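Presented below are the structures under discussion, each in the form of structure tokens.
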Structure 1
Amino acid sequence: MREKGESGGGDPRGRLQEAGLRVTAPRVAVLNAVAAHPHSDADRVAAAVRTAIGSVSTQAVYDVLRACVTAGLLRRIEPAGSPALYETRTGDNHHHLVCRGCDAVVDVDCVVGAMPCLDPGDSHGFAVDEAEVVFWGLCPTCRAR
């Protein structure tokens, strides 16, 4: 099991086997693509996979992304107004900074304390185990423009 904040990079074949998933060229290529370019959308992942292994359908890439998210190998985030983005950093409760100018996304460690980092004023009986926070602003490059 990965420690809190570990990127989840590593050997994709071993990660797939540990998760109980069959090792296939598309799965390895997807994990490699997301590790190389965190916070990528499915189209960017599909383009990288096609560069790595040749022809693969967009649906196959979506299927691999879904399987890897379900298995805990990838995390899917959905900043408002953006397509779903994927990253290999799983198993912690980190958050994100998103630039309103260029859409850059950066990881931010847990806001305060241990998971879930934030407690709702009224949990309505839910057992809260995760809080997802997205900070919005302008990155240094966009601020300098």
Structure 2
Amino acid sequence: MAYLLPHLKTGWAVDQAIVNEEDRVVVIRFGHDSDPTCMVQDEVLQSISDSVVNFAVIYVVDITLVPDFNEMYELYDDCTTMFFFHNRHIMIDLGTGNNNKINWALGDKQEMIDIIEVVYRGARKGRGLVVSPKDYSTKYMY
């Protein structure tokens, strides 16, 4: 499903997408298009893109083709989703300890919409850290 989402193919394109968007949250999925985790995330992002078009714009970046941000944003996971607003990285407290990004695939469309909406509302108020509507600290509890 990654082919249906806009791809950013250079570091400059990523920078311009973050800098030039004035009214909406920029959601960027960093990863590999062929990775199964990214495929799940891309399918969710593509399916909600029309629903969130008023307050978010979604892009995909292949970290093999664009390695410029790998070290800066610590992109070591298979699939990473990050949020930006007014040229600022918006962190989100998911209860996992890593507030910088979502590093797994969210399979539920409504959960992703809720997270993007919370990021948008918090970022509009000037917050750099927002709290997720759901606590993911028990996600992998056995």
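All of the numbers you see were taken from the coordinates with simple rules; none came from a lab. Please read these numbers as outputs of a predicted model, since none were measured by experiment. Cβ atoms are built from the backbone, for glycine too; each structure is taken alone.
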Out of 1, 2, which one gives -0.72, -1.30 for log10 I(q)/I(0) by the Debye sum over Cα atoms at q = 0.18, 0.30 Å⁻¹, for residues 34-89 alone as computed from the coordinates? 2
Suppose FRET efficiency 1/(1 + (r/R0)^6) of positions 66 and 130 (r between Cβ atoms, R0 = 30 Å, to 0.05) works out to 0.95; of 1, 2, which structure was it derived from? 1
Suppose log10 I(q)/I(0) by the Debye sum over Cα atoms at q = 0.16, 0.20 Å⁻¹ works out to -0.91, -1.23; of 1, 2, which structure was it derived from? 1
Rank structures 1, 2 by relative contact order in percent (Cα under 8 Å, 6 or more apart) and report only the one at the top, that is, the highest. 2
